[in-house]
Structure P
Amino acid sequence: MKRAILLLLALTIAGFSHEPIFGLGPGTIFKGGVGIEAEYVREGDFRGIATEVLYGLTEDVSLTLRALQGFERFRGGAFRVKVRVWKDYERGRVDALSFIGGMTTDAVGGTSYFLGGVAVGRESRRWYFFADVRTADRFYADTAVGIRPWLTEYLKPDLVLLSELNYEQKGNKRFLFLSPAFFFTYRNLAVKGGVQIPASGADAERYALSVEVHF
């Protein structure tokens, strides 16, 4: 039974890391794996599509290219490297810590920023916990708790519900959001989304809905 649970968890994590929608988690894709994601983004008056391509350089190093195309003009892009420096497996759960680095580009303002941060998380059959801090054009700090309401078998439809707390600071402006989200997977396909509800600083919700495929 113990070996079966460990195998089930390892296979699930190899396929998808159930990470936060608005924050970042420590998960990496398997070596040689490719992930393609298309995400609808709405923030105030802005509407656009964010496209990501993820590649597993090794089991513990993944590369991501991201482009954000607004409905009226190109908004920018990003390149990031995630390096998982620590992981610990036990019965029914895995803990991990990753460092994140890269660059982001604001095509509207014509500026680029260094991206750096760290993410930690725990994934288990029932519960998920995540936290990250990172900097780019602003400072971000995120925490998230997730639960799998129904324990399904591997290769069966799977749903994880998330509750996130997202903090942003840019200069003297500070923003705090409460963010309910979901992560639904079936085999190598994932549908995920959520809404950032302003708790302080911001006056409009933000929305995200995406489809992701792993090969």
Structure Q
Amino acid sequence: MPQTIIDRLHREYKETKKITLPDYLLAPARGYALVRWAQELWVYYQQEGIIVRPFDELPPLKLSQEPGLETTIQDVHKFIVSDLNLIPLETRKAVFEYATLQEPPQQAWHQIAPLLCAQLDHLDDETLKEELTWKFSPVAEILWTLTWFFMERQKVIPPQSVNMVSGRFPYYLWLTDDNTQSFWEPEQPLCRWEWLAMDIYEKVKSNEQ
């Protein structure tokens, strides 16, 4: 079985205290490199399981060079396997697998939405609305994460004067150059967590009929 990129980086770092990233994993100056990193993470999961010990010794591997984006692939991994998110681990892994596949975002969402609906279809209408409007709910956290994938897939780049700022994955803000909140948001529906939440709501209610 071929060595994973993560294992190779770990071995290199242990031997030289340096790491040499392939070009496709380099953090871009604008935007971020999440999809390719997540694909490598998924390969590691398949071969070694979800305990990625090499990450404990590697330096933080940032997804972007933008000053407001401090997110690392280690942060993404911790979010996927975190016990704090009440959605079952196997469901979370399946969601991320679909998100990293080389297929149109619309097709990925078609595969992912039923997995999230299954987490909510037992709720009454009031509780369902609460779960889908509270940005820190387990499902909303997943939706925020998916917008990262969908924005990269659809090559969404904000205006030059607007910056994506994230201090804790998967949440982020759009701020202007003077650090005030921007009203800009992506035009693509799949890149807005509120739209994804509304789509989930409609799908759950449709399944009840």
Structure R
Amino acid sequence: MLFNTLEDYNRELKDIELELKETNEYLKKHPEKHGTKGNYETMKYIYGIFLKDKNEFINNVNNFNLKFENELKALPINTINNLNKQFNEITIYSTNLLEKNINYQEKLLIKEISQGSYNIKYGFENPTEDDVLRRSPRKKGLMKIFDFINCGDDIYKLKKEAGPNGHELLKAYKLFLEEIVKLNTDFTLDTEMGTVKAGLTLDQSKKICENLNV
């Protein structure tokens, strides 16, 4: 069974839990009902599969992709390292800007790198339901990056989005875009199985690098 949202998944789990509880109460009164007992054990087994699959669902929803739209040749390790370093810096500064005094330092995990139109798949370590529901500091910090990208090359909007304490975030964002410009490519960032997406053209990235003084 496929689920589009965590709410759908939890709703199905609660329905199974209720049915298990009712069947268990029935069996206490009618232990001779061997057919019902067999159905109960089957339901317990299915419930265990649902719980296991839910963890996989949470992992998949929390993965996000940094994709380069132009066809690229194989990227050198140092290029990937630089991109990864700058992308992590943005996430760290963004999260700490939104959540005061938490001193967030968690590193994102690279889960997969796909060639062709290059795609770097990232994820959090031990993702949770709070990440899916955007209640965790790290997910809020990540979503802030989408707000930045959606400002396009409007420097005024970027500075307004960063706020009075966002100098370091703007600096990290510019350094990240400088790495993108070196690759001579457009890029997109998406999360939650592609349902949230933002991107910049190469020209937009260049304009930001040229006009953002930080």
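Suppose FRET efficiency 1/(1 + (r/R0)^6) of positions 51 and 91 (r between Cβ atoms, R0 = 35 Å, to 0.05) works out to 1.00; of P, Q, R, which structure was it derived from? Source structure: Q. In this comparison of P, Q, R, the computed figure 16.8, 56 for Rg and Dmax of the Cα atoms in Å is attributed to P. One of P, Q, R was used to compute helix-only ellipticity at 222 nm (-39500 (n - 2.57) for each DSSP H run of 4 or more, over all residues; to 500), and the result was -2000. Which label is that? Of the options listed, only P reproduces it.
Every number in this text was worked out from the coordinates using simple rules, so none of it is lab data. Nothing here was measured: the structure is a model prediction, and the numbers come from that model. Cβ atoms are built from the backbone, for glycine too; each structure is taken alone.
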